[in-house]
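K.L.:
Pasting the structures here.
Values in this text are rule-based calculations from the coordinates and carry no lab data. This one's a predicted model, so the numbers in the text were calculated from it and none came from an experiment. Cβ atoms are built from the backbone, for glycine too; each structure is taken alone.
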Structure I
Amino acid sequence: MVDTHIKRRGLMLVLSSPSGAGKTTISRRLLDTDDNLSLSISATTRPPRPSETDGKDYYFVTPERFGAMVDDGELLEHALVFGNNYGTPRAPVERALETGRDVLFDIDWQGTQQVRETARDDLVSVFILPPSTTELERRLHTRAQDSEAVVHARMAKAADEMSHWAEYDYIIINDDLEKSVEQVEAILTAERLKRERRVGLRAFVETLRAGQ
């Protein structure tokens with residue numbers, strides 16, 4: 001019997017949105033249900049929150065160590081967000097892609113631009129919009145994670161973030177969580193089937209042509 005498992009190069013699935021639009025919730029749902037998808041763990045200079053674990057949620061590093069990572073080319077992308085540095089370590093992502101695993105990125109438009117410059121063929125970018133600014137503000141208040149001042153700062157930044165929607169491959173308006181998750185799953189399925197990523201396809205077709 002012919003082995004129909006075709007070797008594939010992994011892809012980088014980027015989800016971006018203004019804070020509160022739903023990218024983190026959608027990301028968690030995808031990771032819970034898709035065994036071939038893993039989360040890219042970012043390095044950051046911000047202090048850990050009580051519920052966060054180093055090496056699982058983030059790599060918590062000093063500003064000096066972060067600067068060295070930038071200088072040594074160890075990061076795929078990096079950005080300054082609300083006074084703290086964030087960046088994506090390059091090595092674990094490249095290892096995953098080579099083995100056919102897909103990597104999920106929860107990064108902003110600045111990070112997405114940097115990744116696109118160095119890894120466009122591996123990138124699939126999705127921007128998630130809220131159904132309205134009123135709903136976005138309501139969600140930020142409902143999650144009770146930030147102070148009133150931080151909520152105002154996030155709302156002020158949201159307009160600038162949303163202005164970059166046209167730089168993304170796909171746009172999802174998150175007015176219904178279940179529907180939004182299904183839409184991202186559909187994007188992922190289609191992108192996995194792209195000819196360019198299925199590096200074992202040529203050999204498979206040759207076996208078919210040979211009558212095997």
Structure II
Amino acid sequence: MSETPSAAGRPRDPAVDRRIVRAALDVFGDNGWAGFAMEVVARRAGVGKASVYLRWAGKEALLTDALTTGLLQVSDVDTGSLDGDLVELATQMLDLYAGPTSRAALRLPLEAATIPGVAEHYEAMRTAQTLAARAIVRRGIDRGELPAGASITLLLDTLVGGAMMHAMSTPPDMRAALAQDTAAHARRLVDFLLHAVTAPA
């Protein structure tokens with residue numbers, strides 16, 4: 001974590017660190033960068049302001065660290081089949097946008113470019129996620145699971161966009177059920193998409 005040296009003596013409490021990180025994501029998700037302040041995060045976490053400043057020098061460092069350690073990172077997966085890989089990818093996307101930190105995940109693309117220190121982190125994270133997703137589809141093409149001329153961009157736009165839209169459009173009273181079983185919808189989404197891509201013209 002990005003932090004200032006802690007005072008000698010009392011050891012750091014990982015549980016407090018996690019509460020502050022979660023509170024930082026909640027505050028950012030609810031209020032955006034304009035309403036993001038160390039004092040507000042401290043109140044949300046139920047800790048003193050000094051506990052936050054002991055760990056992070058300022059709100060830029062706190063938010064960057066929270067995004068790095070508290071926000072689900074979409075990563076490359078290799079289950080041995082395109083079908084399995086895409087289900088895992090779709091599940092990760094649904095977990096990101098339907099899970100407990102979904103508000104921060106949805107706000108981040110809108111505000112990242114305007115936040116000092118966060119813009120570079122977000123761009124690096126987005127690039128890594130894009131490369132990981134494209135690698136999944138390329139492996140499927142190399143294994144003959146997709147036609148050689150299949151559009152990687154359109155396939156991923158449909159998969160990722162479908163997962164995000166489903167998470168965003170799920171009624172509030174059904175979001176908890178979705179968050180508990182994202183793999184089920186990921187399976188339905190991938191089955192539909194692969195059928196559309198591989199069905200004879």
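K.L.:
Out of I, II, choose the structure whose coordinates give distance in nm of label points 7 Å out along Cα→Cβ at positions 32 and 160 equal to 3.4 when calculated.
P.N.:
I
K.L.:
Using helix-only ellipticity at 222 nm (-39500 (n - 2.57) for each DSSP H run of 4 or more, over all residues; to 500) as the calculated read-out, with -13000 as its value, let me know the right label among I, II.
P.N.:
I
K.L.:
While we're on this one: A value of 33 was computed for relative contact order in percent (Cα under 8 Å, 6 or more apart); which of I, II is the source structure?
P.N.:
Considering all the candidates, the number was obtained from I.
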